[in-house]
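Asks: Structures follow.
What follows is calculated from the coordinates using simple rules that are stated; it is not laboratory data. Note that the structure is predicted; figures quoted are calculated from it, not measured. Cβ atoms are built from the backbone, for glycine too; each structure is taken alone.
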Structure I
């Protein structure tokens, strides 16, 4: 079975793998809820351009450590049984799954805030890079690396 947190090449990890990984946690008997976030490739940019595909790359060793740290910290929250973040790399067409985040906890009130925090943190902290291939309104195709988050530490 695949690792419980981290970066995976597209095709080596899926939603079924995630559910199995959460359920084999020795403390899963304490869970009454599993909340999931599944990130998919959006087919349109904010500027209404068509996304043809995405390429995702990661500084895998560092990304695995960052994702593990996030999960370990969030696992300490009250009522939480397990937190897992699995990010895929490779080429993705519109609608394909890119990331899975799962939070298992005693109650739904425990899992939803932690799920949101996990998503916000991985997007900000993990060294995962996205190259967008788009066709603009003039039918010109181009590609560029996306920086989703600016470094806010230096602007405060």
Structure II
């Protein structure tokens, strides 16, 4: 068992039902869950609002990792990656869910609620939360390059 983490979850309207189903699962895995919304189903909920809230919770160290859902996962992933320090990826297979952490220090798992079912979503979350960054020299080197690019573009220099 991995050390318990604070995991923030969020979704838009399309991912709301899956988010509500996954929250108790993450808790049963031994993690604390922070819910960045929405708190009820609203057809007009937009993914940018909740992806930003989740990303900021990870960035500000209120949570160790995030699990984010929208219809396809794509829009929420795009938004989350706009936030400095967030490394989000859409993963619909368990290999990517753990390898993204091990090699790329991914800190936000994004899923398409219209793409994955509940059981696959649980497997993805388990793989994601059990994984640790490898710390291997090649992965550290690559992550440093990613951070340098991020810093260059976030400063407006590029």
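Asks: Supply the structure label, taken from I, II, corresponding to helix-only ellipticity at 222 nm (-39500 (n - 2.57) for each DSSP H run of 4 or more, over all residues; to 500) with the calculated value -8500.
Replies: Going label by label, the one that fits is I.
Asks: If we compute mean projected area of the Cα convex hull in nm² for structures I, II, which one ends up with the highest value?
Replies: I
Asks: Something else now. Taking distance in nm of label points 7 Å out along Cα→Cβ at positions 68 and 132 as the criterion, which structure among I, II has the greatest value? Each step should come with its number before you reach the end.
Replies: Numbers: I: 3.2; II: 2.6.
Largest one: structure I.
Asks: Taking distance in nm of label points 7 Å out along Cα→Cβ at positions 12 and 124 as the quantity of interest, name the structure among I, II where it is greatest.
Replies: On the way: I: 2.9; II: 1.5.
Once distance in nm of label points 7 Å out along Cα→Cβ at positions 12 and 124 is worked out for each structure, I has the highest.
Asks: Quick check for you: by relative contact order in percent (Cα under 8 Å, 6 or more apart), which of I, II is greatest?
Replies: Numbers: I: 31; II: 23.
Sorting by relative contact order in percent (Cα under 8 Å, 6 or more apart) in descending order puts I first.
Asks: Figure out for me which of the structures I, II the number 16, 10, 8 belongs to, where semi-axes √(5λ) of the Cα gyration tensor in Å, for residues 52-91 alone was derived from the coordinates. Intermediate results must be reported in sequence, preceding the final value.
Replies: On the way: I: 26, 12, 6; II: 16, 10, 8.
Here the read-out was taken from II.
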